[in-house]
Structure 1
């Protein structure tokens, strides 16, 4: 038996739905590592204490999910440039008494869509539906990768406008635009990303964030929702002749990138994906 067992956890509220313990547990077992990954239901009012526990109890690291990603920055010792730009952290690495925060969401999404569909983001005309934390992470990686134009579309157009302004400050040479759902036009869009929960199991399953008429065969449609695996949006996109990208890919790759930071080895991505899909099917 190992003398030392590395502890890791995902902190969120609620947390029962999280696939992270299944994914990381499978990866730990596949590589025969002396580590345990658990889920901790941490109410928002206890976030500071939870992060302090990661520090003083000697956890190797942690993941953060809703509603902690934005608020956690104030209690960390250092953060990656991308986490600071995005304004959110989903991965924490402990080094001695210090906690380092990173955000692997955007990079995980980019890695997934590149590997699955072979597309490059440079020169892309992209549209993101939604203006929350996930939209910010995807927007950041798109602009960092050289997207030609980015359209932010949201039901509350003011939120889209505020996010567009923030992105233009960070990427002053970028072409970032905002619009309401009613104003959205997709004729020249190569890539459409749904970052909203519309279509999610138990939330609005069977609904779509945009009208089906806006989908066409010259675009790639990526849905960050992974329950159900094939959303109404992706089904309609496929019927329109578009290439589709499921949300499970981003989930797995953001986890894999975090895993590699904690352990310094390549993550067994195929094992993690199989474990996540098996649990989803259950």
Structure 2
């Protein structure tokens, strides 16, 4: 019997944080990803005492203890422009504080965009931004996970080498890691359609970043082709990656390590398909 990893999706917190956990439980998810605040507004939500109580109660009730937060899309920790950079750093620190209050395990973040600066400068700025959060991060147990990106526009983080550059600068000071997004790495040029493709990709990850830094996955098919550098999610089996890829991933040893408990989150576009997709992933893993 394989060890089954926590599998979930990204749930809405409309009406209260606890609603995300109840929605997750309803479709058989064993983990949940949420936004702790409106991801399209700079002004962050202040978490209140009674919200925390309801949240903790829902965690007990649903037995979902592993929760991930996805950072705001507005945040660019690599911005070459001073005002947006300061705004991003402030929003990120507030995000960490909310994660601590809600006892959230992981905070996933798109590393940043270079805009009119070089990728190298951008990576340096991201590392500096993360290090600025050292004291805030030490106040709780949340680990920051850099998400692999598709490399759209001036995004960095689409090559494993770029993520390794950031991690090497910060790993001794702050809890850091990586979340692999299947759609993004495929769009960035990593061919994961076959068993061999997955093995090569994860071997490269291990050589360049180190599997000890891999903590989570976003599980999405891709509407756009290999190397397109376009971030367009599709339901599992309905994109250019194909169903077989997810079967191969679910059989890979990185998924079935009980010590790591690497959660998998669907961000596929149709929530009505999540229940089946979660069931399919679990079934693939057990066969």
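Every number here is computed from the coordinates shown, using simple stated rules; none is lab data. Everything quoted here is computed from the prediction, not taken from an experiment. Cβ atoms are built from the backbone, for glycine too; each structure is taken alone.
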Worksheet item: Can you tell which of 1, 2 yields 1.11 when Cα Rg over 2.2 N^0.38 Å, for residues 138-201 alone is derived from it?
Response: 1
Fill in: For 2.5 (distance in nm of label points 7 Å out along Cα→Cβ at positions 74 and 146, calculated) the corresponding structure among 1, 2
2
Discussion item. Of the structures labelled 1, 2, one was used to calculate semi-axes √(5λ) of the Cα gyration tensor in Å, giving 26, 25, 17. Name it.
Written reply: 2
Practice prompt. Please state which of the structures 1, 2 yields 1.1 when distance in nm of label points 7 Å out along Cα→Cβ at positions 58 and 274 is computed from it.
Written response: 2
